[in-house]
Every structure is written in structure tokens, then in C-alpha cells.
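Dropping the structures in below, format is C-alpha cells.
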Structure 1
Amino acid sequence: MPSQKRPKKSENFSEWYTSVLIDSGFVDYSPVSGIIVFRPDSYFAWEKIRDVTDALFKKSGIQNVYFPLFIPEHLLEKEKEHVEGFSPEVAWVTHAGSSKLDERLAVRPTSETIMYDVAAGWIKSWRDLPLRMNQWNNVVRWEFRHPTPFLRSREFLWNEGHTIFATKEEADLEREEILGIYETVLKDYLALPGIKGKKTDNEKFAGAEASYSIEHLMPDGWVIQGPDFHNDGQRFAKAFNISFLGKSGKKEYAYQNTFAISTRELGVMVAVHGDDRGLVLPPKLARVQVVIIPIYNDENKEAVLKYSKSIKESLDSNLRVFVDDNDAYSPGWKFNEWELRGVPIRIEVGEKELKSQTAVIVRRDTLEKKEIAVHSLGNELHKLIDVIHANMYERAKKVLESHIHIVDSYKQLINVIKKEGGIAQAPWCGNYDCERKIKEETGAKISNLPFDAIGKEKGKTCIYCGNEAKHIANFARSY
């Protein structure tokens, strides 16, 4: 039964978020702090994200592999900046039974080190390149901050893309392709907009030369990083001797990229689209897209149930339809329950609809009701699924755009961060001291340097120090 004490989303987003995840049956807590259980609806949504992303990867020439969960300590330490970035979050295996291991094994926080140690032996000449690998797996990062389901889980699921090229030019070209794949998945399946851009050197991935991200705006006005892409240059190649005989006949080091999308996106999806009634799921990610709720009494029960099931049987098998004929609960309870679970479309049928050969359809995104003839129901539902998805995306996009505030003074930036909430887009000199001081004074960091603002910094001065601006930066409080 849905919680009657769940706070409103606009009044206490944090409590609303965690309670709606549990009340809806989307996830559950596990006996291990900070690690969640994916229930059928959430895992179905992740499988869809995984499958469509995987298909796009394969179309681009990326092949799936799988590497071990455990990483020997000496491998993790091969790239200094990388290990320093991850060491506070690494979980270690030290014993097998009662026997102490000769060397500690890290539980995979990310797989660069073990993958590159092995893959180095696969590459002999330039003809062996490019090598474009991906694996779908789980990773463990033992967050010491307050863990939050999906958003900051100690174990999460993701893809790890690892690609190796002969030249920097080839490696650089991959960035737009991969970010484009992620952007397509976010828009076409999760109905989520985002801001593509480059991370600052201070915010880049540990061991990368440059990092890029798609950032999301959360309902509390904070931002959270979504899918990312990293140019690793030759750092790992030199640390793990990923070298090859070039066309010139000389030894050369490879250039590498890494990229990922994770189950964090499910949390962003819930946060952005959900409302005070519960989840609002994008139709393509909903395990149940259409729920049919029969409304009957003792006299007409058999006829109404038969009518309900005939409607389901008449619909396209590509639609995921469920008839809720559980007579332990009233129709009103079921309406609330399926709204809480975020099912995109509800169909209500009773004696009136049976006699008129109609059905009442209710949209979860707007709660609008419409009566329609059964003979046209199939076409209507397919159209409605597309309409619902488009509406969810456009609504989220409008919220994002309305919370990007272009500011020209530090006073305006402070006002956005501390009062209005959202993103303060401002000119920045590129100096780390200004970045650091702004974060210390306002709590806001640079989420990224948005691609669509490149060139707009010309003729402007830094929001903090007044020197010539080198970038337009998005400042916001961040998860």
C-alpha cells in the first residue's frame, strides 16, 4: 500500500525521492548499507537502456568483452593519478576463507588497469588497431558520503567502453560519436535532456587528459553528472606498455578513450519525471505500458472480466499489457497503486463501457481521461505512447532551460546559487584559483563547459577575477 506520509516533491525532494522509490516497488534496500536491490520494474528499465545502447555500440564497431571483478593491487598502482583518484573508494579482498592472500585484490571500481594489462599483449602492429571494447558489469565504489539509491550507490551497473587507437586524431573523432549515442538513448528512451560539455581539469576523470559529460538538472536545482567520455591520451598506454609497430616501422604508443552510462540514469529519470502521486515512467522503459482495470460488481463480474481480457487479446503483442483482476483490492486502490508505479496508460472498463464497446484511457503524465471505441484502441495506444514520451521530454527540457541563468556579475551568480537554484552560466578565465574560490564561497562547482556556449566568451571578463574570459562555464551545486 502506498505510504500516506510521503512528502511533496516540491517541499522535501530528498525524502520524496527515496520514499517514492520504495513505495512504488521500483527498488528495495539490501542488508548492505548503500547497496540497493533492483526489483523487476527497475531492472527491466535498465535492461532496455543496456540493450539499445549495446545495439548502437555494435553498429559503430564496438565489441563486447568481459574482464574479472578482482584487480591485483600492483596493477591498480601502475598509473599514479588513477589510483590516487580511486583509492579512498576501493573495497579490498584480503582473505580467502581464513588464509590471507599474498596480494590484496581490489573489487573492481573501474577496469582500466586489468583490461590494459591484458590487452597490451594483443597489440603488435598498427594493423591490430583500432581495438574497441566494451563490457557491461557492476562496479563497487565505497562512497563515504550519504549514499542515495541510484544517485550514489556503493554498487552500480554500467557500461565500460575502452578503446585503443593508433593516432590521436582517430581517438578524438570518437568523442562525438559516443556522446551522440548517449544523447540519443537519453532523449529517445528516458525522455531526459542534458547539457553536453567539457569538464574542467579539476573535475576530470582520474587519469584522463580530458573529460566530457552530459549533465542533468535535478528538481532541487542541483546538477548531477550523467554519461561521460574521457580522452586518456597515452597515459595508460605508457604505464601498461600498450605499444605497436607503426607504419614507419618504429615503436609507437597507442591513444585511448573510456566512456560509460550507468544506472544513475534511472535515479535521474525518477527524479525528473516523478510527481506527488509517484513515478512517471517513459513508455519505452515501462515493464507494464498499459494496465487494464476492470470495474465490476457481483452481478456483472464475469462479463466485465471477459471484456477486459478480450481487450488485451485484441491489442498488438508489442504492447506490454496487464489486466489487474485481483479482487482483493478496490478499483480506487488500484488506480492509486498503478499511478504510484508510474505505468504510462491506464484503461478503465466497466458495465457502461461493455455496453458501448468503449474504454476509458487515462494518461499517467497528465492524468487526462478520454473515452474511445475499442475497435480503434490499438492505434490510439501506439500514438499515445509517442505523445506521452514527447510530452515528458519537452516538459523536462523546458524546466532545464528555464533554470539556466546567464549571469554577468558575481553577485548575480551568488543569487542564482543560493536563492533561485539552478545553473549560473558565466564567463570564466580558466584559472583553478577562481574555480576553487567560487566553490568555497558559494558551494557551486563548474559542472562543465557547455559546447553550445563555445565562442560566447569573446570580449567578456571572468565572473570572479575580472581577467579575460577563456570559457563560458556552468556553475551549480552538484551531487
Structure 2
Amino acid sequence: MRITAASMTLLFLAVFSLNSCKDDGSSSTGWNYNDSDWGGFEVRDYDGQVTGPGLVLIEGGRFTMGLTEQDVTYNWENVARTVTVSSFYLDRTEVRNVDYREYLYWIYRVFWTDYPEVYKRALPDTLCWRDELAYNEPYVELYFRHPAYQFYPVVGINWLQATDFCKWRTDRVNELMLMDAGVLELNPMQVNEDNFNTGSYLVGQYEGMVDDNMEDLNPAGTGERRVRMEDGILLPEYRLPTEAEWEYASLSLIGNQPYDDEERIDERKIYTWNSTSLRNPKHGSWQGKFLANFKRGYGDNMGVAGELNDNADITAPVDAFMPNDYGLYNMAGNVSEWVMDVYRPMQSLTLMDYDEHNPFRGNNFQTKALDADGIPEEKDSLGRLVYRTVGQGDAYVDEMVSRRNYKDGDVKNYWDGDQVSEASYNYGVTSLVSDKSRVYKGGSWADRAYWTSPGSRRFLDEDQGTSLIGFRCAMARVGSPEGNDFKGGNNFSKKDMK
């Protein structure tokens, strides 16, 4: 049989088609996946994102962001506009005293001998309870440490401390993920820079106590390798939620569609619960009880003895009061909560037609600091990778030349009309707004009901804490926005299309 060029082409196409249909082969090249004889390119099965400890999946969508109450302060700083928020995860409750004490204990154990300032910098400001005309010394001494308050929200934490807590939590959870996967062994004797850090581990600057590394299918490799992000074992970082995420989760509109399979919300919410009242409207023993921990009026923090209206003169346990339709507790009242955003007055008017998908002000784009060979610089004394702001420094100005989506690494002031906020807002003279002003959301135990509405917003410098502000952590959702049991997009079969 004479083999022609045409028949060879047909044979190649047939083999290519066969290989491209295999579950373990590439539809682009026909080469096998996960096969050292074919080069060892790995494609891992992935069942979906594991829900990290303490988190709840918040299915995203569009919503009307902004005030639903009357703008009684006439600031016009949160005018209603439609935005879309991607699905994400959020803590079911506020971070508790016991959680933060666990964090401090770890820092003390790992860093105290050589870097005691790390521990001191993380301590909450327990003096935040003091008031010139009130006797709050018991809270100063006991609120953070006493077991009676261990499941109450931690307060006196500034924005910077809350952000550091999120980073620490990311590393502890990812370390646990590697232990559960059988890669690392439990190592409670980590000291100084020799502690597990997700970034340092991924670039090979942390070894740890290895139990069983991953098999390396690269024929030129050593036969084993450390976990990569492509393996799907490590989780995205814990972080503070954005203002839009926090407000969206607080409104919990997932429970407000009148019927299934309808894309409409027939009424706006004032509060996080499905009622225009601050009291439980349902008949029964709880009828008339307050649904959140707030201040009813001047001098009334909890009602009358024998019939306390919210049963909490200061904070309450984090799982007290009515959860919303996402199962989140105290998204109104108890303590206000830090979010990631830098504060700007009239932000909603300035960016009305711009910030429509995952709106956020405060980006400072970072990249790993590399040496002359393009290798990440050695981790710092705390075991963390060194990062720098993109484009900053004489050697890195050219990074921005070919960029189309941004021209500066620090864009907190983008579309804000100023280059340095302190100069524009005359910080400390005519304004308290600066690049260090951070948004906090929701009402607290000492606030009137107006501030419990999800659209309300206030600000405080990032290095200050009060007895009224706590926080909870968020995490990005990867993959399908509906959860692991669903595929992304609308997937029609041939039968559906007939």
C-alpha cells in the first residue's frame, strides 16, 4: 500500500482526534497529561474550593448600593447606584476575643525572644474603654482577657492590626491544609523567620517538617516537589471585606426574591433582616424583642430591669441576635466593622458610572521584590516575602510604559482630583480625611438605629481603634459563583437547544 502525504495527514488527524478526546489528554496538542513519558505536564482534578474555617459562601450578584434611609446628615456620600459583587466568603461572626488571643499567643511563642515589638504592636488598645465621665475600668482590665468575654467581639483593634490578623490566619489555615493533605507534619516549634508563610513556601523559602511531598512527573526532576497553587490545595488569602462586599452581605437580598427562578427584588431593605421594624414582628415569646444590639435612645443601652430590650449594655456574644438570610450574625449592631476601603466623601457621586463591578478604593498594586537574577529576594526576619509597589523606584519606572489598565501602582487617589490627599483635603486643618482614612460599616452597641442600616458609612484613621469597632474576615471565591455543585455559566445540552 502506497502511503501518500494526504493519507499521512488523515492518519495524524485521526490520532490527534483520539488523543484530544481522552480525559487525560490535551485538547490543544493531543499530548497526555500527568504522564512523565510525555513531559509530565500536570492537570489536577479539582472538586471545588474548600470552605475555610468560620466562613460562609456569599453568592454574589447585582444590588443597589447606598443609603436606604433618609440622608439625615446631608453628606451625599453614599448615593444609591447599581453595582455587581462577585461571590466571596465572609465570617459567620465577628472575630472574637478568644480568636485574637490565639493570634497573640502564636506571635508571642514565635517572635517574643528576638522580636518582642511584633507582639507589642499586635496588642489591642484595652484603654479604648476609658471615658472621662464614665466608670469603665472593669472593661479595661477584664473585657479582652476574662473568659466571661471570650466569645464577645474583639475591640480596640485598628485597621492595620486587623489586616495583620488576616495575614496570620491565611498562613495558619494553609499550613493546616498541607498537613491534612499529608505534605507537612505538625511543627509547633517554629521560631522567628522559620515559620510557615504561604508566599515563602510557594517560592521555596520555607521547608518545614515534610511528611510526604507531591510526586514530580517532570522527567528531569527529582521525583518529588512541594505543593503549587495549581494543585488546588491552598486557599486564597483571608482579608478584610471591601465596603461593597460588606454592604451586599449585610443586605442579604438572597432571601428577598418573591418566587424561585425570578430575577427581581420587589422592595429595598432598610436593615439586614426582612422587616422595617427593629423588633421581632413574629408572634411568640420573642415578639417585640430587638433584633440587634444598639442604643435605643439617650441613656438607654439595654432597657428596663426585668424586661431588657436587647439584653446587652455593651457588646454581646458574637452569635447573639437574629442572623440574616446568609446566616451571618450581627451585621447590624454589636460592633461596627472595618472594611478594606480608603474613605472618600461623595465617592458614590464621583465614580457613579465607573465602579460598577467589585467597586473598591484603596488599591496599591504589589509585586514580589526580585534580585538581579529574577529570583524573589530572601524573606524578611518575620518569614514573609518582600514586596514592593509596582512602578515605584527609578529602576522600575518602565514597568508602566506598556500597561493599558493602570499607570501607577498606588491608585488610592485615582479619579479623586488630587495627587496627595493631605494636600487636597488639608488634613488636620479643614479635614480629617487622608489616605489613612478607612471606612467602617454598621452600627455598634453605642449607636442609634440609623447606623445599623447597611448603606451607612463612617471613617477613622487606620492606626486608631475604639471600643465600638471590630472586624470579620473575607475570602475570594474561585470558580463557580454558586458553589461547588454548579458549573459556571449557563450550560445547555443539545436536547435543551431543540
Structure 3
Amino acid sequence: MRAIISVSDKSGVADFARGLQELGVEIFSTGGTKKSLERSGIKVHSISELTGFPEILNGRVKTLHPAVHGGILARRDLPQHLAELAKNHIETIDMVVVNLYPFIDTVTQSEVSLDEALENIDIGGPTMIRSAAKNFPSVLVIVDPKDYDPILQKLRRGDIDLAERKRLAHKAFQHVAIYDTAIAQYLSEETFPEEMTIALKKAYDLRYGENPHQKAAFYLEQNVRQPQAVLASLTQLKGPEISFNNLLDFDAALNILSNFTAPTVAIMKHTNSCGLASHANLAEAYRRALAGDPVAAFGGVVASNQVIDLATAREIDKTHYDAIIAPEYEKEALELLRRKKSLRLVEIPIADSYQLTAISDFRYVQGGFLIQTPDLFSESELQPRTVTNRQPTEQELSDLLFAWKVVKGIKSNAIVIAKDKTLLGMGAGQPSRVVSVALALKRAAEQAKGSVLASDAFFPFADGPELAISHGVTAIIQPGGSVRDKEVIAVANKYDVAMVFTGIRHFRH
């Protein structure tokens, strides 16, 4: 049995090679891998001994040779293939152990030159992997150090069955596909190229999906053009395993909290904020967020963009929640919250920069993906244009901008009622905008007097603003752009209500 070992990641390879040597496997290797194995006392032949040809072009060409690929690709069940090998003095190769140049690690470093990036594009490695994977019934292909020990144990027992060989081949092709995707991402200058692949790596299996009868797993996108998403960095400190629905709520919370620099608490339910408030004192921010809808908050997710202190933890402890996410917890706060057995405590570096870093927003639909650029705030919309006779007061403008940041994270048709940087009521996901207004007002109840309203898109009719004004709303922020804008503005002027236009909408379907 003969094997080629050529790896960039050398973890565990010496022990694996030693195990192969003990089984009588003849090992061939290249460059740094050969030197590393020899230092570990393992007998290794150079690839040049196999090919009869030296490595050239600074190592760019060393395994691209018939003696390598003929030995890998020959079908053992075809006498013609074996005859051709014999005629050309080529022996079979039974195992290929390869992982690739660290292209992703290289290009994600700061100030990497194009020359450095190109030199880290592996050519011989992927070619050998693909050759071996194509001929997997006869050739073992190993790309992951995690497979070293299991494969060694199976070899010691005798043989490796076809199912295992097929599994390794699948893993090998996927390994190369992700590698090629990273190179394509690095070289692409287009937002929407004609062809695109998405590279995903499984983080972990989930107990089930949105419902218990659905299977699920959490995958991390591998993209050299953007930092690793914050959800990839979550650390669970306590509680039952994180669920599919938890992750959806975490993501929704991160999207909202990314808009706020002041201490802010959001209480999430079904990916919407049923409570949200900003305040210099985090415990007070939580109390105000809870007051937004204390009934809906039960069993939800509490998210904070600040360290959870003991005072805040004591307030949270009074209500049942499914999970809490925060950048960190004070020691005493953590000790208190740990007492609840069913409560998931999660650390996510929220304050570090969740501001949407994704290049593209992917949404799966039947048969394909919809892809769009991220929905980010513009500078102009945070300085909205007053369209009514009355300008908003300083307090109203502060609350309008707060409400505008909140409504962006609510499912459309989205309406938010707010006051003193606190969400008092919201209407979400309704086919009719005026129904969303009614729902938000119902939740706000008497607190709607003196409040402000935010709408994620324009009002198609004046009925929504008129209903809000009748319940005490004094200022409104909306994108504008309706053919009936004049009617809507006229209603606001009639009741001396301030209205500002952002010029930008934020639908969230």
C-alpha cells in the first residue's frame, strides 16, 4: 500500500504517518510535510522519487505528473488501466492525505498583497484530492485531521468498506468546493456575479427545527469578504441546548441592538420586539422594555447591548424567559441567573460591532435564492425632513429617531408607538397598515397620549395617521412617497401634529 501525504495543517499528521508506517504503508511526501515527518523519525520518500522529475517553479509544479495521477486514477477493476500502468512503469497509489494552502487565513489578514494571495492558491493539492475522490472505491482520500485516528483504527482491523470511502470522497469534494469558493469570493469585484456559490460549515446540530418534527443544524457562512458573523462567536454559559427558534430571535435582537449605542434592552418574541427601551441605567431600560408588553414577554428572549449587572439581573429574575443574550455578565449577576434551570445564558459580543457586516442578504425561496445588499441606515434618514407646519420638539425628534430605529426591525407592515425612548406598542405583519396602527395603539393604551409613531413605509391613506392622532400621538416619522402624501400631511397640519419624512423605507417581510 502506498500513500501520498502533503498537508498544510500538520496537526496529528506525524502520529498518523507513524501508524501507517507500522502497517507497512510506503509514504511519499513533498516539501515541508516531508521535512516534518522526517524530523519525527518517519521514513518518507520524496515525490521526485515517484515522478523522476524535480520540483520546479518554486514548488508550483511537483505532483502534477502522470506518475502521481496515473497511480491515483487507475481503476483496479479494469485490466487495460493496470496494463497501461505497467507499460509506463507506474505503480498504484492507494491513499491521498492532503489539506490545502491556508488561502483563507492569508487573504483575511490585513494588507495582503495580490501576489501573496495568488501564491497561496493551491493547485497540486486540489488536483490530487479530486483525483483520489473520483476513484474512491480504490483510493482513500483524507482531508480532515479528525479522520486520522478512525481511519487508522479501521486499517488495523483489516479494510475500509465502500460506504466509508464514499463518505471520505464526499468530504473531499466539499473541502475543495469551499476552497474554490473562497478564491472566487476574493477575486470577485461584482455584487451580483453571473454565478455564485455559498460556502457553509456546520457549527452544530440542533435538537429540531421550528417544530419538533423538523430536523435542523446551524451552519456558518465562510466568506473571505466579510468578518465572521457575531452569532458564530456566541458562548453558552448555562441552560438547555440552544434551539432553532432561539437563534432566529438572537439574530433579530442583534439586528435591532446594532442600531443603538446607549444602554438598550430588547425583549424578543417570534423575532419581533415586544419590548425595547434605551436608558442610561440598564436596569431601568429593562423595566421600561418589560412594561411595553409584560404578557408577551413571558417565555421570550432578553437581549442587552451592555454587560448585565446585578441590579438588572434581579429585575430579569422576576419573569420567566427562555434565554438571555448579552456581551457579558457581572459575576454576581451570573450567579443569580444560573439558579434558573431552564434559562439559557448566552454571551455574544453585541457591543463589538454587529452593525450589519454582510455583503449580501440571502433568502431561500422555492427553487433558488433572493439576494440583496443589507438594509442599512443612511445618514440622510437620521436627519429627516419636516413636511408639516409644526417642527417636532427636541424631545419628539429624539423619540422619533428612537422609534425609527426600532421599526426597522419589526415585520412589515410595521408600526411603532414610542415615548421617552421606550417602545409602548407595535403592530407587525399585518396586510393592512391601518390595522397595524390599531394594534400598536391598543397595546400602548393610555400611554399613547404624547407619544410618537414610526411607520416602516409610507401611509397609502390618511386613515392610519388620523387614527393615531385621535389617540394622542403628537409626532410621526415615515418614509413618504405616497400619491396621497398631501392628504396625510393635511391631516397632520389640521391637528398641529409634527411629521417628518425619511425618504427611505425599511420593509422586513
message: Looking just at mean count of other Cβ atoms within 10 Å over residues 41-48, which of the labels 1, 2, 3 belongs to the structure with the highest value?
response: 1
message: If Rg and Dmax of the Cα atoms in Å, for residues 313-408 alone is calculated from each of 1, 2, 3, which structure is the one that comes out at 20.0, 56?
response: 3
query: From 1, 2, 3, which structure was relative contact order in percent (Cα under 8 Å, 6 or more apart) = 9 calculated on?
result: 3
query: When distance in nm of label points 7 Å out along Cα→Cβ at positions 57 and 137 is calculated for each of the structures 1, 2, 3, which structure yields the highest value?
result: 2
statement: Comparing distance in nm of label points 7 Å out along Cα→Cβ at positions 241 and 281 across structures 1, 2, 3, the largest value goes to 1
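Here, each number is a calculation from the coordinates, and none is a lab measurement. Model, not experiment: these values are computed from the prediction. Cβ atoms are built from the backbone, for glycine too; each structure is taken alone.
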